[in-house]
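Next up, some structures in structure tokens.
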Structure I
Amino acid sequence: MVIVDELLQSVARRAAGYLEGIRERRVGPAPEAVEALKVFREPMPEKPTAAEEVVRLLDENGSPATMGISGPRFFGFVIGGSLPAALGANWLASAWDQNAGLFAASPVSALLEEVALEWLLEVLALPAGSGGAFVTGATMANFTALAAARHAVLERAGWDVEARGLYGAPAIQVIVSEEAHPSVFKSLGLLGLGRERVHRVPVDNQGRMLADRIPHVEGPAIVCLQAGNVNSGAFDPALEICRRARKMGAWIHVDGAFGLWAAASAELRHLITGTAEADSWATDAHKWLNVPYDSGLAFVRDPEQLRRAMTLTAAYLPQGDHREPSQYVPELSRRARGVDIWAALKSLGREGLAELVDRNCRCARRFAEGLRRAGFTILNDVVLNQVLVSFGSPEETGRAITAIQQDGTCWCGGTLWQQQHAMRISVSSWATTEQDVDRSLEAVLSAVRAAPAR
């Protein structure tokens, strides 16, 4: 155990050094750091390598080639950093090495999932008593919730899809936004419902579904709406959509990968009006709750519908009186994600979570104001943490993004939104302050002005 103790202390020193330098290092890795990764391309070793040497190689050759996601000026892909308490809990949970599938295999993991689930339902303003699944990310969260939807709508039609499959089953009509996230379509494909066998509803100029364009359908149906457009941050009109869908007897699912967290803020809570009327919801904890990767969440109003879609039966697996986590998720064996989530919520409390969300949104507005004053076009109404900016023509915008990424002060990615090329700024980290925005703005404007014209 002395060797393990020394190794973990070494890892802690290396990790602390990495995090201490994250505020000042360039956000994107330098080209030479990426090139140096070729050191890892070697034949499978014949002899063992000392654990300390393995860690040294990872740190010295791997750390420089990382993206500075855990720092305060990474604004790509709606990715948050890791809160200190969540990171510490993650390390401890890894040391515990728990399999979170069964209460008997890990009582602490199962209990913390139960507590975290209750807290999550409160802070996300979802119906008390809803079922929950701790999964990898929003793709699997959408998959899990839509599996419950598939079960429920076919059960109403007298069909047991888990037992009989989809061959010969009544057709399910799926209605989605024209700007539904790709993870929704992937989930539909995995569930056998088809990526193309959907009715796409038009959206307005902010990406919000036009509720009056939802078609009337009969029979098994699922309506998917969005809380937080991945580009604009806009919210579909959930209350009106839910009322229309409920009249048709459809299952209503909300993809709220980051937008659902607006519920934590008194200032932003109005944006989620109506989402609690749905039947299922998907979100990410590794976005705005800022827990380490990977951590997605699926919620289903009726826990029994979720359990029936995900149930696992095996004589050798003990089933106790407690909630059995494996009965609500696709996996049996998995890591104890609930530990990280519990730690994040415990460390933040309601006030801390609200402050995190509000500050990120203030920073997004500060970004937009600074870019607008500089003469650039902001393409979206900045209602949440997303900013879309155009620097002119597609070519000019592309050159600007390249120059900003090469500068390294901050990192933002490009996107194509409603036929317009743009740079997308996503403010999602607990570490980001107004000072980080000002520093990034200065670097952005300098890089754009210095970008070569063609």
Structure II
Amino acid sequence: MTHPCTRVAIIGAGPAGFFSAEALLKSGDPVEIDIINRLPAPYGLVRDGVAPDHQAIKSVTRVYSRLLARDEVRYFGNVTLGVDVSLDELRARYDQIVYAVGAQSDRRLGIPGEDLAGSHAAFRFVAWYNGHPEFRGANFDLDCEDVVVIGNGNVAIDVSRILVLSLDRLATTDIADHALAALRGSRVRRVTVLGRRGPAQASFTNPELREFGRLAGVCAQVEADELDLDPASEAALEGNAVKTRNMATLRGYASAAPEDGDRVVRFRFLVSPLEVLGEDGRVTGVRIERNRLVEQEDGYMRAAGTGETEVVPCGMVIRSVGYRGVPIPGVPFDERHGIVPNEGGRVVRASGGGEIVPGEYVVGWAKRGPSGVIGTNKADAAATVALMIEDREAGLVAGRGEGGPAAGDLADLLRERGVRRVDEAGWRRLDAHETARGKAEGRPRVKLCTVEEMLAIAGSAG
């Protein structure tokens, strides 16, 4: 059966958005895809979230680059939904809309002192050192010897590693120049990573954990008694290769002793922050409580405080307890979970069985919350696209059928409004400029870190 060409708008140019475009193109049905991104440069967390010393992970952008070059795909960089174009205007121009906006905020700890100077959300620190334009002007005072990182995921691992990585190694990466300059003046010697549950429940992956044992001038340490496992945690290791390897790595670190000049990363488990302490408005430490694990009926191991407390002195705190989505004007939002409410990827008007919004879908972290790695988004996107195809067959689409061709092309609308849209050719110019600067310095690229700089190189689509 031959289908008329389906027009799809994908909001967001990160992994989830590109994997959605890939799945749509592989479906075999005629499709035209416009990828709308609020920053001039595409690739989302691959550009702005993946650690600069992990270049191999960024190689996935070669796949995304080929997708951008397809005739069926147009790129709309520097275009913000709700500012440059309204949702109703998109609905009038597209059959289907996919929200691939990720999670652009942080989860709160909800403890006293969380907003003291020197207490930062990890997502802001990551965006700063990766050159995200909206965080170019952020200030992180690294004039302290001790930092506490709260969280037990890969973001906490990345942040800790960047703080102790040698300057020689950092200088060969695509870390933002302003961050490299700040880290050159850093006095940080010790990073303490806090996990409220035990090592068997930590969510970091083993290559990231194991890397600390191979960093020049860095010593990873663990308190041996915090590696003792209760029977339920021991049972949880059975058949779980990642957690078993993590335990082996941590036990190896438990016997490590720093050498003179080493920077130290200490992993603490079964501890929860009770309060960020301060003096004259600035962080001076974190009061923590020792925990024990309590098994729930569903098998979940909950951390329960024991009443035993201690203070970990520090001059900076980085909170890495999860990312959280932010609302999009006109799009349903689940405040409790920080996601767009959905059933398998179909947007619904409210969580828990709400009415489906015809022709609107969600993928990635905005769909399921901040979980998984970049590759997780491929299967996630494919599952949502399968529903899109099913709905298209049933005639369930957004508003283009009502608005029809008279609504006009998005490119024309933006041109009339004077929006400085970056197209695929503009991104190629920007990419070539950054990589040429990087080649001259022996780095993968040197990023432009303001929108104005990016637009000056990329130009605006005609």
Structure III
Amino acid sequence: MLQAFQSKYVTPEQAAELAVKDGDWVDYGFGGGFPELMDRALAARKGKVHDVKIRGGLVIRPRIEVIEADPEQESFHYYSWHIGDYERKQQSKGLVQFLPVMLRSLPDLYRHHIRVDVAFVPVSTPDADGYCSLGISNYAWRTIFENARTVVFEINEHYPHLYGVDGSHRVHVSEADYIVEGEHEPLPQRNYKVASETDRKIAELVAAEIPDGAVLSLGVGGVPFTVASLLAQSDLKDLGCHTGTISDAFMTLYQAGKLTNARKEFDKGLSTWNLCMGSQALYDWLDAEPNLFHPDDLDYVHNPYRIAQMKNVISINGGVQLDLLGQENGETAGTRQLSGIGGQMDFLEGAYRSEGGKGFICINSSRLTKEGERKSNIVPFIPAGSTVSAPRTMIQYVATEYGIVKLSGLSVRERAEAMISVAHPDFREELLAYAQKNLGV
């Protein structure tokens, strides 16, 4: 079978020369999946191509070669849908431009509004019939490469082999114009810091709000992981997974016998996800038990109307700041882009529409600056230059170490009173003074 496609196999250097032209838009993908060989080969063409624009996002590897090779941006310009750690450092040097997006709308961007010329798609080794897995990053790859002029599959020997439901996570070698292979670095791992005492207090409050049979969407961070650890030690039963990013938090729940997906209204018995980021043990779990998962694209996983078909959807995410109306800044420090909104809005809306659903924004009430000064993370208003990532109309529950408040259905005055009640005590007086002057409290 595979012999029929041998003519598609080229070296990464050949693929970079054959596929990429001056002025092209090239897509690298999103999250842990990354076209490592093609990135290196394209970087080597610095000076031979011009005005090549690369899109990626949430890169968790230590470097992107097209950026490192071309700090003058003579040949390459890099754009990110979601700023990761490496991209954040390069952004401060002017080498990364941010592209705001709500992930559920990204497939339609590619279908109707933006151009993609070349897709570098990381895939697993093919089986005897020529099928490859999309490994740890389904993303919107099918939509992207079906709209691209040229498609390059990069075979990564470390990728887990799982094909999803009805082929939701597989591609065939016949769909590529070129195929490259070679030796890769180990898959990038995303680990969690040990939760602070404040994070643990917040997690305990949120965990108490979760019922048997709840379907979890856990963001990446200390509070969601701590919630999962607490649930693993609880008496809860038959928890489910429908999440943008599956992580070690869900593996912890599965190993404790809590994650069965038995009560989901669809994908019963399956953990549904779009991206996978975590430890090597997590990747090994996917490879060893592919029948436990339904990986799928953004259209399927991030659709709030599909999410709302399930009962008791619990969405847990973090934020940077919240104001007294409940508006959330989840991604910037002033004008400095820290991350992106990703799928937060998608799952907040899905939980909002779900019978029994709850969407939580979890945030430390305050923080200490490098100089040791305490600052409130609950502010009178989102300051100028910062982003309103989620509007007040979409924020349902806010959790700090001082409690949980439900904002949906409250008046402006009642919202302000609720937010002040979970603010750090050192700042409640000044927040109240602002609310009394401006919000009728």
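Where a number appears in this text, it was derived from the coordinates with a stated rule and is not lab data. Values in this document were obtained by computation on a predicted structure and should not be read as measured data.
Given a computed value of 60, 49, 37 for Cα extents along the principal axes in Å, for residues 52-323 alone, which structure among I, II, III does it belong to?
Source structure for this number: II.
Taking Cα Rg over 2.2 N^0.38 Å, for residues 268-419 alone as the quantity of interest, name the structure among I, II, III where it is greatest.
II
Among the shown structures I, II, III, from which was the value -9000 of helix-only ellipticity at 222 nm (-39500 (n - 2.57) for each DSSP H run of 4 or more, over all residues; to 500) calculated?
II
Using the calculated result 49, 40, 26 for Cα extents along the principal axes in Å, for residues 76-187 alone, pick out the matching structure from I, II, III.
I
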